[in-house]
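Below you'll find a set of structures to go through.
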Structure P
């Protein structure tokens, strides 16, 4: 099977956590299905992430990108979001030449031991 753009998009959409890839201008370039559901109306492909993030977040992202450019980090813990019970990480995206071309934020939901098999999509539908 050839990994085409459509196959890659289907793989990314199957990933249950939201994924928004932003370029170096902080423009959203790709969103998976989970991100489109969670951020509907707040973030859109082709628009700035700063419709959803504030200036404090911008400073943290710029600091992270500077560290990634210096090859000081491959992933950085950002925050424990107690409102959504999740840990958030910045992840740099690097091209074949080693240049940081953008980033995404990775979320990990803090699961309850009461129902560890609950699908993530169900979690987000309930928490929105």
Structure Q
């Protein structure tokens, strides 16, 4: 079951939805009230989505996931490593990381704000 306030879809539930809308400012406010860098805001049977924020100079402690992952960098600049690939990323960069591939942001030059999509749902 989804956390309180988290948009969720339940199979066979009485109330179904056709679309949900999210405002980045509200998502960032919600994320800023938490102590963790990642804040999930959508979980449906086939995917989950959240906002990931790392401060300048912070260490990204991610490990490889069992899900495929897509990142969209909204704000900030850093380097990104996936397996043996390194690349500078900034606003507008999209990064696809297949399941099982080690990856992380590093050399974070400015606060990094990233939209994250997991498919299937992150476990």
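General observations
- Structure from which 22 was derived, relative contact order in percent (Cα under 8 Å, 6 or more apart), options P, Q: P
- Here P(r) over Cα pairs in 10 Å bins from 0, in percent was derived from just one of the structures P, Q, and that gives 12, 44, 33, 10, 2; the source is Q.
- helix-only ellipticity at 222 nm (-39500 (n - 2.57) for each DSSP H run of 4 or more, over all residues; to 500) derived as -2000 - corresponding label from P, Q: Q
- Looking at volume of the Cα convex hull per residue in Å³, for residues 19-66 alone over structures P, Q, structure Q comes out largest.
- Comparison of P, Q by mean count of other Cβ atoms within 10 Å over residues 27-34 - largest value held by: P
- Source structure of the calculated read-out (distance in nm of label points 7 Å out along Cα→Cβ at positions 51 and 83, 1.8) within P, Q: P.
Laboratory data are not the source of any read-out in this text; all were calculated from the coordinates shown. Values in this document were obtained by computation on a predicted structure and should not be read as measured data. Cβ atoms are built from the backbone, for glycine too; each structure is taken alone.
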